[in-house]
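For reference, the structures are reproduced in the following blocks.
Readers should treat all values here as calculations from the given coordinates under stated rules, not as data from a laboratory. Keep in mind that what you see is a predicted model, and the values were worked out from it rather than measured. Cβ atoms are built from the backbone, for glycine too; each structure is taken alone.
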Structure I
Amino acid sequence: MWLVVGLGNPGTEYSHTRHNAGFLVVQALARQWRLPLRTRASRSRLAETRRGRSQVILALPQTYMNLSGQAVLALLTKYRVKPENLIVVYDDLDLDLGQVRVRPGGSPGSHKGMKSIVESIGTQAFPRVRVGIGPKPAGAEAADYVLEEFPPEEWEKLQPALAAASRAVEMIIDGELARAMNIFNRRKKEETAGPD
């Protein structure tokens, strides 16, 4: 069984904000898989389905971002999902808008939702998909910037990233984590490579 959690803040006033990129990816997956995110359990909105041999739960925590770990712990406990079968999708200020990165685990960095999850479940060893919303303009406060709505030009640029992040989630579920990292992290390697 896989648990796919998109991070964000509940409520229509946050639905198109940068901090809700994780929500947007899970909502895109739900539309693609034709699943209504209607079930309410463990402080989350849920949808359940099967992908191949795996049962998959899509979840949008209905706690606020900095309490995401409460919902994730409740979901892992309720459905008896191991942390290695938890996929968290979230926004990342350190990535340029539209970039997607896949990691098998690691530090939560400065992201409050990820910090809450790691503190609540007691491990960093779970895969995650990060969606770039940066860079933050000079002089802007990060807390304010992430809660702003995407302006139209950014919203348009975000759409391919939502599709790419959705594909990355599918690949992880299908047992292709290493391949997903190779595909979606490649641009970073190319950017840091020296001249031929």
Structure II
Amino acid sequence: MNITIIGSGNVGGALAIGFRKEGHSVILGVKDPAIPFKGKDIALEYNFPFYAISEAAQKSEVIVIAAPAHFAHDIAQKLGDVKGKVIIDTMNAVMKKPANYANASEAILDNCNCTDVVKCFNTTGAENMANPHYNGVSLDMFVAGDSTKGKQIAMQLAKDIGFENCYDFGGNDKFSALENFAFAWINLAMMQKMGRNIGFKLLKR
């Protein structure tokens, strides 16, 4: 599928490379293509086309937003007409929230005409996006949102890049819960100094 990734930092870059390896067409959306941007070295190394956010959003059926969460509403306003597309929000507003919003996904929904917005790829670090395999066991991913179409696409993309399962966390009312779940990883990895090479696996008896 054709995928636009807005935000080419660690997470956006890891997802772009992973999706490309699995045969998806990937382009990047950046604030201003004429000036240096974070991740430009990845864009050049992997030959990812890059465009201004509004142009990039029109070129793909799936838009992945992987920018700092407090920019969520600004990015959404720059997307243009995205009705019928799927937006996957990878952001976490646990440290700094978009103005007047509890989480990044709500800010996106409220500032563009896309209703197929889901949250996914937010519960672990970029290292695990690049390689979710641990000694023969693959990590799990999680997705939330009301959009059935969006969830199906996010789940498939998660499995494409190596996550064993992508579990449904619930609807739009679970956006904040999924961001709080991400904070558990952030807490263990950084604050408890366990390091970034840790991840979550759901076990069933």
Origin of the derived value 17 (relative contact order in percent (Cα under 8 Å, 6 or more apart); candidates I, II): II
Given a value of 18.2 for mean count of other Cβ atoms within 10 Å over residues 39-46, point me to the structure among I, II it was derived from. I
If helix-only ellipticity at 222 nm (-39500 (n - 2.57) for each DSSP H run of 4 or more, over all residues; to 500) computes to -11500, which of I, II did it come from? I
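Between structures I, II, where is mean count of other Cβ atoms within 10 Å over residues 87-94 highest?
On the way: I: 23.1; II: 26.4.
Of structures I, II, the maximum of mean count of other Cβ atoms within 10 Å over residues 87-94 occurs in II.
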